[in-house]
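Below you'll find the structures, each written out as structure tokens.
Every read-out reported here was derived from the displayed coordinates using simple, explicitly stated rules and does not represent laboratory data. Note that the structure is predicted; figures quoted are calculated from it, not measured. Cβ atoms are built from the backbone, for glycine too; each structure is taken alone.
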Structure P
Amino acid sequence: MKPPLHLAMWSGPRNISTAMMRAWENRGDCAVIDEPLYAHYLAYTGLDHPGSEEVIAAGQTDWRKVAQQLTGPLPPGIVLTYQKHMAHHLLPHIGREWLRGLTHAFLIRDPRRVLVSYIKSRPSVVAADIGILQQREIYEYVRSTGTSAPPVLDAGEFLQAPEAQLRALCVALGVDFTSRMLTWPAGPRASDGVWAPYWYSEVYRSTGFATPREVEPQVPEQFRDLIEQVMPSYELLFAQRLRT
């Protein structure tokens, strides 16, 4: 019998992280956890996000208790958990030792595309908001523990071949692939965070991974320095991506 698997998928904003969560939940043997560090992140930073008071009230603001929950026993009938994490929620003061109890994977996206999407709703942005710097830091920490290189998925390549990419990811994780990961019923889930009504409208309408109609991103001049700051981290992780 395989040991239980706690899979932490580290993503940044404006990615396909929620659709990926749908894919794993639709397996039937996987419990999903939606951004478990979000309440702590908002309580600690005081940032004004949509529904922030509701998120804090509904979530766990003690990161140590979150860590215990994420590395603890699995529910009956469940053989793995899929933890959808935003990399920037893992703030610098949060301990890292508990990460050793998880299996890690990374979902990256071209920062230029992330930025162009991000500024449509939040025009003020700094490098830390993009998440790729934190993804690199977490990746390097995981490697420093002596474990094998965690799998990295690039969203742009993933959406061109979801089945092949999911199969490769499952092989890398030692998990059986099922075609149930490719489609799911439309609508909300009980597992969605309380912030879902503010952010998940497109995922509510989805029933699978859609091939994007992406045009070349046009980065505004005032954000060129930001992109230059984060691109080396993206390129480092991109070089480690799963290839199919």
Structure Q
Amino acid sequence: MIEHPGTLVITGGGRGIGAATARLAASHGWDLCLAYHRDEGSARRVAADCERQGVHATIARADVAIETDVLSLFAEAARLGPVRGLVNNAGVVTPLRTVAETESDELEEVFGVNVFGPVLCAREAVRLMRAGGRGGAIVNVSSKAAVLGGAGRYVDYAASKGAVDTFTVGLAQEVARDGIRVNAVRPGIIDTDIHPDDADELAERAASIPMGRLGTAEEVAAAIVWLLSPAASYITGALLDVTGGR
């Protein structure tokens, strides 16, 4: 008999990479707590898809940059059962612009959601995983922009993801003896609604990828769910690029 993996919290779980990860994780037996910020309808549809696979799924509204929201999210997750997994997927990008054009409120939003959010969520996950004594796995969704820099487009976003990379490596070392693994995936250009709708621009960017196409949310989800699984039991502090070679 396959051991039940436990409860998995996914931030930004109602759309894009988060939704694809939820559906795939459900097929592997995870119960799910899906955090959403604004689009409750999408989160409910994803949760229903997961429950049709025979697992329990719930949703919780949370702005991950706000500590009280994060505390409520994990309280809701714990009601499903022991929290053994976390996917820090929620993220935002500001309108494309240079650093000289960036406003301070935009910086606060980007770093609040993309940096403070993962740290707060990981903190709560670690506390629950330690208390349960069974450990667990955390996967942070970073970006290849952390390496490439995002010049002329979103240096602030790239910098926030650079912080996620550093946080991943440091936390992994900190909690390894607790049986908690911490890794990150760094997607490249993925076909989700975080990107502009300009088809010509997306086609141009796809042409710059060695594999010649955009990635899919499902391809990133496959990497995330593998990192959560026992198949990755000796992997922690890793940064896995899912970029088509870019």
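Upon calculation of distance in nm of label points 7 Å out along Cα→Cβ at positions 4 and 124 from the atomic coordinates, which of the structures P, Q produces 2.2? Structure of origin is Q. When mean count of other Cβ atoms within 10 Å over residues 36-43 is computed across structures P, Q, the figure 22.5 traces back to P. Starting from the value 28: which structure in P, Q was relative contact order in percent (Cα under 8 Å, 6 or more apart) calculated from? This value belongs to structure P.
When helix-only ellipticity at 222 nm (-39500 (n - 2.57) for each DSSP H run of 4 or more, over all residues; to 500) is computed for each of P, Q, the one that comes out at -13500 is Q. Structures compared: P, Q; top value of mean count of other Cβ atoms within 10 Å over residues 28-35, i.e. the largest, recorded for Q.
Suppose you compute distance in nm of label points 7 Å out along Cα→Cβ at positions 44 and 76 for every structure in P, Q: which one lands on 3.6? Value 3.6 for distance in nm of label points 7 Å out along Cα→Cβ at positions 44 and 76 corresponds to P out of P, Q. Taking percent of Cα pairs over 17 Å apart, for residues 12-91 alone as the criterion, the top-ranked structure out of P, Q is P, with the highest value.
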